[in-house]
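Undergrad: Next up, some structures in structure tokens.
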Structure I
Amino acid sequence: MIPVTRTISIREDEMQVQFVRASGPGGQNVNKVSTAVQLRFDVGNSPSLPDDVRTRLIRLAGRRITQDGILILDARRFRTQERNREDAIERLKELIRKAVERPKPRKETKPSRAAQEKRIESKKQRSRTKQMRRASTDRD
């Protein structure tokens, strides 16, 4: 079990880790060793995630999530498989922690009377400016 928060833990069998060849640091090893990690996590069918967290995670993941609800994270920052694997898992945990936070509900507010009057006055001024331009071109 991988602890994410006090209430959420992910089982290791819910993730698939695949090693692929990476570009970047590694010297000659880049051409020989598959050090980059591709972590796949099935968000849509994970029993570890509550429904509200699941929907926020899907929204946060953006283009990293497939049509089937599988989150794909690539980690290729380090030269070793193990460090890239740890990096991918840490990034998944961080993404889930962000999804756990409930967004603060927006309080509806009204602009003050002074702000409304200022807005109307600026619109009137803009209108007068345009009318002045129009009047000068009509005479020509």
Structure II
Amino acid sequence: MNPPCVFCLILTGEIPSIRIHEDDHTLAFMDIHPVQPGHALVIPKVHHANLFEIPDEVIARTAKAAARVGRAIQRALNPPGMNLLQCNGEAAAQSVQHFHMHLIPRAMDDGMTMNWELVKGDIAAIEAVAGNIRAELARDGG
């Protein structure tokens, strides 16, 4: 990796972190640039850049750890909502090229602008895109 992956450096302890959960396969730590108090990250211990590269068993273990940490955040802070967010690629604002899940506690009118307006789409266009996705799923046995 060039330059070294910041999350891999966190895993090795070369960069300090505020760890909240660790198991054989994952690490959860507090985001040092929190969107809201309690904002945490969950990463696999093996480097995979994004959703398109991570093996199914690794993402499953990471999601399981994220659920456990999310429930603990809920009990500790009792926020009225929480986002589980995972970004892939520059256009989706992925800032570190190591698969990670954000757990972001939310409050009503907290100013976080991730939500979008619901606008009814063109059903025929949606169905056409769905057909393309189904075809790709069929190609890989899914």
Structure III
Amino acid sequence: MLITATTEGRVGRILIRPGTQVRADSVVMEMTSPELQTPVADREFALKAAQADYENLKVTLEKSLLDMQASAAQIQADYNTAKLQADRDLSLAKENLLPNVDAKISDVKAKQLEGRYKIEQQRLATYSRGEEAQLAAQKVK
């Protein structure tokens, strides 16, 4: 039986020769069509590019998170040091070995760093939610 193709193409390989019995699921020949292969190749390239963009975004976000965590850790260390210094200065001021103003300045510095540390913790929590959203959006693309 002669079957005409609905699209243009070339016979790539003949798998079953004329006169051989075939069934409904038999593949008689493989055809190729440059007209159809180009869009498929374009889509495969677009998929690989999107996957690379996703991985790049993931690495970029992980680096940003590590930078934020390092910053938060540094601020926490600075706060702990300032708190210890404020406590020391307060003790010295009570014994009149240090002016009260210096003790108050140390206390203000410690409180300022405590506030910055709390803000950094909030930024980290917010960043994690934003990271998930950005990755989900990129995955959809």
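Readers should treat all values here as calculations from the given coordinates under stated rules, not as data from a laboratory. In this text, all values refer to a predicted model and were calculated from it rather than measured experimentally. Cβ atoms are built from the backbone, for glycine too; each structure is taken alone.
Undergrad: For which of the structures I, II, III does the calculation of Kirkwood radius over Cα pairs in Å, for residues 48-111 alone return 13.7?
TA: I
Undergrad: I would also like to ask the following. Could you figure out which one of I, II, III the value -10500 for helix-only ellipticity at 222 nm (-39500 (n - 2.57) for each DSSP H run of 4 or more, over all residues; to 500) was computed from?
TA: II
Undergrad: In addition: Can you tell which of I, II, III yields 60 when percent of Cα pairs over 21 Å apart is derived from it?
TA: I
Undergrad: Hey, mean count of other Cβ atoms within 10 Å over residues 40-47 derived from one of I, II, III reads 10.2; which structure?
TA: Computing mean count of other Cβ atoms within 10 Å over residues 40-47 on every structure in I, II, III gives 10.2 only for III.
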